[in-house]
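K.L.:
The data blocks that follow each hold one structure.
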Structure P
């Protein structure tokens, strides 16, 4: 969760009018109208004016419509880490990746929030989302190691960064009138740095 996992619905609109785009658009329309669990692959294909066989050429099942942007989402993180200045500390390279991802979501906020609402309502989708994020963390750790960051620093930085993203994104998605995603990421990064520096004081 399209450019990232999180821009799906709006990105569907920008797709070329090919089979994959039509199927994705139809799926999101039906999910919005009837709920994820009530929609079948056959209904998605029918709404798109295509066959079930065509659907399965592009998606393993209806869940995968929601995760069609996973590769691009991961590439955003990895590319931003690789492009960070050589002098950047690991956490600063990770921060650059977080802000790059946030920019994509901010541009397609309505679709990202709609997708998140579908995922949040279904345990199997939440599990799939966590698997996706774990895969991204592993790829980011690999990118950090290519920058010369050793272990366990590379893995710790990647895992912490993805946790920052997940927490900030969930806060942003649940509150359309609240702070924007880059601000929430910045606040979460500051909290993380305070924790690691031993400066965070418990709030009562």
Structure Q
């Protein structure tokens, strides 16, 4: 993959599910999504793999769970999606360098929750900690509502440019509301669905 610090022409990248990305990065024994949950009567209350506290009777969804499994947040509120619907979302991003200080970032998504509310965030790793910022930098124009067919597209002017080691994250807001500069309560009303890592 092209190192974006040196990119002088547009690149197109493909999003992957946050579940697959997280499971690979953290070497999970069984691939799972730490931010959405399924019902399991045997599961005790407690923290999951991302330290998200969940109620008893819930556990993080495994990719191998039945596709028709209904999804819930960490407090047992239904997300209105099945595991199959959640994992079927896809997306691409075009990154177009404008100059040394700016990029156009164009995203396209399919398979989202019809009329669902989503936001785009960037993850900039400063070696000390992971910093999540709205892709627009200010949290006022980084959100959109998917159309009736579950599609959505947005274009951003990003300054300073995204760099090697950054990521773009599509966040689903299960409460139907964006949260400005914050993703919201992760696992409660904010759920990372797709991610692309800029390597």
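K.L.:
A value of 29, 17, 15 was computed for semi-axes √(5λ) of the Cα gyration tensor in Å; which of P, Q is the source structure?
P.N.:
Q
K.L.:
Additional query: For mean count of other Cβ atoms within 10 Å over residues 65-72, the calculated result is 16.5, so let me know which of P, Q that is.
P.N.:
For mean count of other Cβ atoms within 10 Å over residues 65-72, the value 16.5 is produced by structure Q.
K.L.:
Name the one structure among P, Q that Kirkwood radius over Cα pairs in Å, for residues 57-176 alone of 14.9 was derived from.
P.N.:
Label of the originating structure: P.
K.L.:
helix-only ellipticity at 222 nm (-39500 (n - 2.57) for each DSSP H run of 4 or more, over all residues; to 500) computed as -23000: which structure among P, Q?
P.N.:
Checking each candidate, the match is P.
K.L.:
Assign the value 1.9, calculated as distance in nm of label points 7 Å out along Cα→Cβ at positions 105 and 153, to the correct structure from P, Q.
P.N.:
Structure Q accounts for this read-out.
K.L.:
P, Q: which one has mean count of other Cβ atoms within 10 Å over residues 33-40, as calculated, at 13.4?
P.N.:
It was calculated from structure P.
Quick note: the coordinates plus some simple rules give every number you see, no bench work behind them. The structure displayed is predicted, hence computed values, not measured ones. Cβ atoms are built from the backbone, for glycine too; each structure is taken alone.
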